[in-house]
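> Structures for review follow.
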Structure I
Amino acid sequence: MAKVLVATGTSQNKMNKVVELLQTGLNDKNVEAEIVAGNIYETNVEDINPDVIVLVGVNKLDTEIPTIDGVPFITGIGIDNVINDVVAHIS
């Protein structure tokens, strides 16, 4: 199963909101993925080894893993585009 890391530098509530919106969007497209959430400043990406990263906040990650801007989950504008980008990376 594909794995998506939601990495945020924001509050736990916002992180949970991003995970919920992403999970709902993937479910609506009949796409299965494990979603792991973590603080951008504390998460060890290599340990999680995701297929794609949805990032909300300043990119402090040094990785070759595809990284998608997750700010639309906070603003509410462009969420479908982000979900489509995630699906493209995990399908």
Structure II
Amino acid sequence: MSHKDHDKSKYNVKIRVDMHDDHAKATARMGWRDVELVGKGEADLDPDDHYPARVGEELAVARALTHLTRQLFVATAGDVESVTGEPVSVR
């Protein structure tokens, strides 16, 4: 069976952002197999820089998604290792 014969998978990521003063916290949640993966990210803005608040929010979201991505790489490497019996590095 070729890869194109497989059903297409769809994953949803829910992101929540909380701002407190110049500090943003983001949480990204994604269902993966039978578990929920959670990525977290934070960002602090220097009030002297005068950036819009969304810059801190966007940076926190990017960091949360990066954290989530790392977890997916680890899970995928584990799948490959269980088949090959060899250590795997995925990036």
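> Comparing distance in nm of label points 7 Å out along Cα→Cβ at positions 41 and 57 across structures I, II, which is largest? If you can, show how the numbers build up before the last one.
Numbers: I: 0.7; II: 1.4.
The maximum falls on structure II.
> One of I, II was used to compute relative contact order in percent (Cα under 8 Å, 6 or more apart), and the result was 22. Which label is that? Mind showing how you got there, number by number?
On the way: I: 35; II: 22.
Attributed to the structure labelled II.
> With distance in nm of label points 7 Å out along Cα→Cβ at positions 9 and 49 derived from the coordinates and found to be 2.8, which of I, II does the value describe?
Working: I: 2.8; II: 3.5.
Source structure for this number: I.
> Thinking of I, II, which structure, once distance in nm of label points 7 Å out along Cα→Cβ at positions 17 and 81 is computed, gives back 2.0?
Numbers: I: 2.0; II: 3.5.
Label of the originating structure: I.
> Identify which of structures I, II gives the largest calculated value of mean projected area of the Cα convex hull in nm². If you can, show how the numbers build up before the last one.
Numbers: I: 5.2; II: 8.1.
For this comparison of mean projected area of the Cα convex hull in nm², the top structure is II.
Bear in mind these aren't lab numbers, they're just calculated from the coordinates by the rules spelled out. If you're wondering where the values come from, they're calculated on a predicted model, not measured in any experiment. Cβ atoms are built from the backbone, for glycine too; each structure is taken alone.
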